[in-house]
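No value in this document is a laboratory result; all are computed from the given coordinates. Worth saying up front: this structure is predicted, and the values here are computed from it rather than measured. Cβ atoms are built from the backbone, for glycine too; each structure is taken alone.
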Structure 1
Amino acid sequence: MMDRYQVIGALGSPYSMKLRAIMRYRRLPFDWVHRSPDMGKRLANRLKVALVPILHIPKDDAYLVDSTPIAYELERRHSERSILPDDPGLAFLSHLIEDMADEWITKAMFLYRWEKPEDQEYSARWIIADSRPDLDGQAFEDAVQGILERQVGRMRLVGCTPENAPVIKASYWRALEALAPHVRINRYLFGSRPSLGDFGMFGQLKTLATDTSPMLEMRGKVPMVEHWLRQMDDVSGVEGEWIENVSDLPDATLELLRLAGEVYLPFLHANAAAANAGEDRFAVTLMGQPYAQAPFGYQVKCLDWLREELAGLDDEARARIRPVLEETGCWNLLTD
């Protein structure tokens, strides 16, 4: 019998939801372990930063963080029920969509969660109830206030400001409207089985579909997306096939790639330029609207990773996806 993995996570964490859904789809034996107050202390000597989700690999007694590298490590260890399309070019496109979800759509998640008092209150109480079951009474209330103040205080750092809100929300709704006509059980971004890109979008949208205001908006305007998210939480019974050609990409996937070309990659490009120049702030126009924030080092690595992955494709795979990357505005930003 295969040793059981442990996924240490939190229900309010989009990346935890993403990894848990991947594990379920891949039918890998695992235990879901709620993040606890002593988790960081216990793993302090094993991890530089104990951010959820954390995957414990029993065979090696190793702990891994960061949902994307974890997903690729699982691909290395298990060949069954891969979440990467067989065509390496399509696998790259799936990674690009997943990266956009992780690093850009997450801004909508954070903005909606901490923008309004009613969402702040609900989210803070949910997070503390989930992560601190040991607290009651005033200790619970103090912890709620502490997480609320800390997260609201981070909004400017991650670019979730009133000035940036219009472009964040516009791009988020563009993604929802792209998905709404397409998503169903057995209808995914790269075929009739879910890909890394599907799971990346799921993680962010799952939490948005739970938080108060975005849940009500999603339910009212794009209910099919909410239905799809409930389904995606456990698709262990889905079989399905990958599409074979770039020409078979559904409109939803093409629209998400256009969003990457018009919003996400220009954002990454401006962020990297500012970080490399040692600047403490950058501004860029996205969808005809202003956006500004401090550069973020991890997102410099994201752009480098995408460029390296595209450059590492063989000539035939790169040639197959070049037309769609050019048409969606992604090619130049990934190759210059």
Structure 2
Amino acid sequence: MTIDATTALDAAGDRPDAAAVTRAGNALAGEGYVAGIDLGGTKVLAAIFAPDGSIVSRAKVVTGRTGGLDVVDRMAAAVREATAVAGLDLSQVVAVGTGVPAPVDPVTGVVHMTPNIAGWEGMPLKQELGGRLGNIAVAIDNDVRVAVIAEHGAGAGVGARNMVGIWPGTGVGGGLILDGRIYTGSASYAGEIGHVTIKEGGARCGCGGRGHLEAYCSRTAIVRHLARLVRRGERTRLTRIVGRDVTRAKSSDLAAAAALGDTAVIAVLDRAARYLAIGIASMANLLNPEIVVLGGGVIEALGDPFIRKVTRLVRKEPFSATTQPLKIVASAMGDDAGITGAAIIARQMQAGLHP
């Protein structure tokens, strides 16, 4: 098992400055040290957060391809290594939080299913991970919801009473902050914004439905639509960047082609912006949030010009009472959203607020 560990005290950018710690405030501060785990398809990143909310160490472990309990072993190894790098004993870590790229029950800590990790259907992750770390308390939630919690507690949504997070990437994830707390719904599935229908009988979504937001605004949907245009004879600079199979294009490739004036890519991105604006306006009319935070790979690659375009389209939607005052901004946490949100839910668990 390969571990790459760094100490935040020695690495620029790993330890937030005083202003960042102050902004995080109550969200990350608390008694004792907590660990946050960002579980991805290729790597497990763990970080230790001090009582003042600052990051004191990090450790990274390859997720591996074995799946099952091996991945839980790697998550525990990352926490142990980050603890050691921080010069702490594991007994000084009072709680661990983690986001999971799958539907999960935060109360029982059972993972329902995971498309990207084999052998995790019905995995009792809270029990298994806690047992590997000396029966430490473990908080678990969906990974995008954890990222939304990070933005609300320490990022772009600090101070918002009601907030919607939308994460267009490979799919489209989301999360809802209502009355200052994450909203999970009756069975912990709330916030699946990517599967809101915005066009009856429209494009097929990966879940099997039609006309969902994810079927128009995810990177997967964007590159599939571009592939159809290429088969019809449309020209695009993407074929020079990634080859004939444009479905291989990353979000950064789309941004590069658009910057070169690629008319096909620009048209498809405009289409994605239009449908994303419809989805945002629908959320605004239903929930009346103060702010919508946009994150994920597509947003990170396309940046402020894309967000400004989406905002203009939202402003054109009817019922201006909800759409005109709505703030639409990019996520502020970047790659730290996963570990930060995980640390926040660990703190919330300490306070009896999660799940």
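The table below gives the values:
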| read-out | value |
| --- | --- |
| Origin of the value -12000, where helix-only ellipticity at 222 nm (-39500 (n - 2.57) for each DSSP H run of 4 or more, over all residues; to 500) was derived from one of 1, 2 | 2 |
| Which of 1, 2 leads on distance in nm of label points 7 Å out along Cα→Cβ at positions 29 and 101, largest value | 2 |
| Distance in nm of label points 7 Å out along Cα→Cβ at positions 141 and 229 - structure with the largest value, from 1, 2 | 2 |
| Value 4.9, calculated as distance in nm of label points 7 Å out along Cα→Cβ at positions 77 and 277, assigned to which of 1, 2 | 2 |
| Distance in nm of label points 7 Å out along Cα→Cβ at positions 125 and 253 derived as 2.9 - corresponding label from 1, 2 | 2 |
